[in-house]
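Following this line, the structures themselves.
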Structure 1
Amino acid sequence: MYPYAKRIFDLLSSIIILILLSPLLLFVAVCIKIDSPGPVFFKQERIGIHKEPFVIYKFRTMHVETPKNVPTAMLLSPEKHITRVGKWIRKMSIDELPQLFNIIKGEMSIIGPRPVITAEAELIRERTKLGTYSILPGVTGLAQINGRDLIGVYEKARLDGEYARKRSFIFDLKILMSTIAYVLKMNDIVEGIMELPDHTEDLPEIRKKILMLGNSEIVIYNFRLELVERLLADGHEVVISSPPGEKIAELVKMGCIHEPVDMDRRGTNPVSEIRLLVHYYKLIKKVQPDIVFSYTIKPNIYGALAARKMGVPYVTNVTGLGSAIENRGLLQRLMIQLYKVSMSKVQTVFFQNEKNRQFFSKHNIAMNKHVLLPGSGVNLKRFNLLNYPSTEQTVDFVFISRIMKEKGIDEYLEAAKQIRKKYPHTRFHIAGFFEEDYENIIEDYAKRNIVQYHGMLSDIRSLLTKTHCTILPSYHEGMSNVLLESAASGRPILASNVHGCIETFDEENSGYSFEPRNTKSLVATIERFLSLSHHEKVKMGLAGRKKMEKEFDRQVIVNNYLQELYKVVEKVLEVQ
């Protein structure tokens, strides 16, 4: 009975408040327009009842270039993003008033758990366990009057779950009165990452030691640099274990410690595998990290086994399953058992595409520990929108990847040969290092003027500047960073119809898909792209950039890792 009465109260109250406060709302809207360029209202997708997404309305309090899918609490320097008017209306919580329209639409209630964005994966997971998503989210709630920005994820989830169980008219009235008092006092509002309270100043161990494991320093430098920078900026110690490489000096210069490891990334020699496991065990014993972040297959398995043995919290990132898992057989069964054992006590497993996550679920690996990320994300500032080159003289395609069969290099070369013969104005470029023995083949194609080989590039933007489209005929992917970076730069995508590729573009809007291991399908797709006008090609590239801004901002990934680290920090504070 009460839910129906509450809905009537919410609806009538919202309409009355909107009418009474309409002069204030108009005044705030004018101030926002005068203060900074951009729209008056900020719209963002949030998680609502039954975990269904909806669009929330707020007064815009930040500059338009601020990352859109990042919680304010996760911004390193939020004061740089908040406008002058925004600072004032945030303190008074006036920015939340447009949510009255959400209440009228039936998407929210006045009292309820605050709706969060999808990036706040841990809070969503904890709320789900406690049944919080059985009720409408609210403008204010129990967590808002019991610490708001000063409490951790688990405490917020506990309070939200408590409200879902105990909600009543008296309970709602108490929360509403307390909210008014909190707004008047402007309590518990923290912009950006929360500083430690005074009583923890005598806890030097609160600054943590993070061990990052990868099969190449490129895995860390190219795709996790922002995370490393953030961890160092927050005062944590970062130790990176990878084989030696050209980017190690840069990482050390930043303040990281490098622990070299000898690793055959694609080898299956049992002696070498055992040696790697022993190495990780000794490394963790030596470094004594507070948490381990691992990436790529071997560090994920052997690093996890060593961390599990040493009782160290560990978080793995499944960047792809590899051919051993993709192809059925004895090796696949062995890998599944290794994953089951190594992930049995994992804190969280991050996945870069849904297919990989479903594989783990199918085989009951690390159940209830899965979090889906938008790949490794893309640095939207570094990979800014590039001018689209003229197509009057040539149309240039590029393949950027490790050069190996499973990346589809054979199909790319054959397609280049056929297309160049039929369309002489086309050009085909290749960049990347040789993972397999293709040097002589590529050299032969280059001599015949079918392709142009650029070697291993430290910065692919120089090549993207003069190309019109990126092609990746890969057989399987975790989430292709090259496609993310290309789309962010405004380049249309042609890629295999496999998970890890198809997520990076919208079919017929920012790219085209084709069948993997199928040269005929690839050739037909290239011809389809060639039939587009210059304007249509530019439009496709711009659509890809917009998709990256909306779905693949790397700051989302940084925030998820910070949440994992905060779990460890919270445990220390609880003990104290």
Structure 2
Amino acid sequence: MEEPVGRVVGSEDATPMVFRVGVGPGGWLQLDDVVVTERTVPGLGEVSLSGLVTEIRAVHEGARFGSDVFLIADGVLPAQVFETAEVMTTRVEPELYVPPLPGTPVRRATGAERDTALFFDRMPARLPIGLGRDGEPLYANLEFLDGTRGAHVNISGISGVATKTSYATFLLYSLFASGVLGAEAVNTKALIFNVKGEDLLFLDQPNRRLTDDDRERYAKLGLPAAPFPSVAVYAPPRRQDPNAGPDVSSRAGSVHAFYWTLEDFCAGQLLPFVFADAEDERQQYTMVVHHLTAKLARDGKAVGDDGAWSIDGEVLRTYEDLVDFVVERVSDDETAFEWAGRAVGMGTINAFVRRLLSSRARLAPLVRADVARRPHHAITTSDAQVTVVDLHNLHDRAQRFVVGVTLQRAFEDKERRGSPRPLTFVVLDELNKYAPREGTSPIKEILLDVAERGRSLGMILVGAQQTASEVERRIIANSALRVAGRLDAAEANRPDYGFLPDAHRRRATIAKPGTMFVSQPEIPVPLVADFPFPAWATRPSETSTALTHVEPATDAEFDDL
């Protein structure tokens, strides 16, 4: 048992939920320290109150004016430095909510007492989420992540500083490498959408900037300092490439070019995802979209082995062919009724045509039957534990199409299986773009399905965004783990961050890269976790094929992937 570090202050109110500790001579407390104190209740026995230090103040007792500090420093005015720490209660055992008595000794909680204070002793499966200020591991309850009692993770923070994607990949690595999933880890899958640069294309390669200190931090968490062992990478085809090679520049080999054949597009009824912007749903031409989608699937058939589609006597082999065919049918007075639907005016048809024509250049490389069908042209999570889908070279509209179609296929696959196991984790950044608070779209509807029904199906969303205030509320509300990195001061004051106490909100505006504020249902106060530098390469210069001279990792390297 630790020696007392101070005593409960008697000059200010002490409550069962918040109390203050006067730090004793020669002692000290820092933010996020875990402390414990006891009091005896007559006839009921001893009650233990544990909590986290959320604020610390130091004052000169005896000073009346601000300028007295100079007299005290010169020894002219007698005064004493006194430090008080504010403690937010995390646990009371047994549950007798009585305040600690003034003058009661307070000590740091270590070992089993720390586990009790932070509810780690009640977690049947503990997932390492980082290290505390005391250098000891912090955990999340897996039952609030795997669907048993809750699911989903939401991460907020400033782009380039908050390390949102870095933390998302760390959580995945912890899931796969910590042993918390047991035998299920082998079949558990992760689907990651890479939207910024090519930083996530090297998850299977060791990071050459990793230091011995970083390896020690992994060891404290019970994790090997190693890259992901099983990774498949998909990238869109290169433009104007007749061979449809993957459009990547920094990763050589082991990259599959993904695309959809005309058969996939028409039979799979994917046309609505061409109109996946929220503003599309506010237009009347969505009636035309859904009518055409059904007609293309109903009246057409596959031709040959490469995924071409035959309809109304014409064979379609490219997306341009499809667009021209549809535009001709809906624009012709004789066929417009059949192809555009009933009671649709020419103004609506023209708006649809303009929007469809604008997609030709964006989606042409992604929807095609002009190359020989390949075994790996379709995105699948069955070939590796972690599947990375690279989107960074695609236009925003093409990104929406890929995300929407891929999520729909993954969700439908989980529905067909009818079992939540094995789990599938989906990592998606820029949630504010795909599931904005206002409006609706096919992608937003899928994400809402994942957020509300994914728990029972074993599909877990790990979403990230700069501003949670711009994301659909139901998606945020269904996330059992809420995480914040560095926050903009104005954003931090929004009600969407009500899970952060005032002191944590202020700290979040100056948090260093690699520091995350993690809120989970069982613990009433967010845990401040530092996670180690990635053990996998996050840029080409960190791979084994980079130049031999390697600078050690710094905080600046913890940029938002």
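When semi-axes √(5λ) of the Cα gyration tensor in Å, for residues 33-80 alone is computed for each of 1, 2, which one produces 39, 14, 8? The value was obtained from structure 2. Each of structures 1, 2 was scored by volume of the Cα convex hull per residue in Å³; the highest score is held by 2. Name the one structure among 1, 2 that FRET efficiency 1/(1 + (r/R0)^6) of positions 129 and 505 (r between Cβ atoms, R0 = 30 Å, to 0.05) of 0.30 was derived from. Computed on structure 1.
When relative contact order in percent (Cα under 8 Å, 6 or more apart) is calculated for each of the structures 1, 2, the largest result comes from 2. Each of 1, 2 could give helix-only ellipticity at 222 nm (-39500 (n - 2.57) for each DSSP H run of 4 or more, over all residues; to 500), but the derived value -7500 comes from 2.
Rule-based calculations on the coordinates, nothing more; no lab input. Computed from a prediction, not measured in an experiment: that's the story for all the values here. Cβ atoms are built from the backbone, for glycine too; each structure is taken alone.
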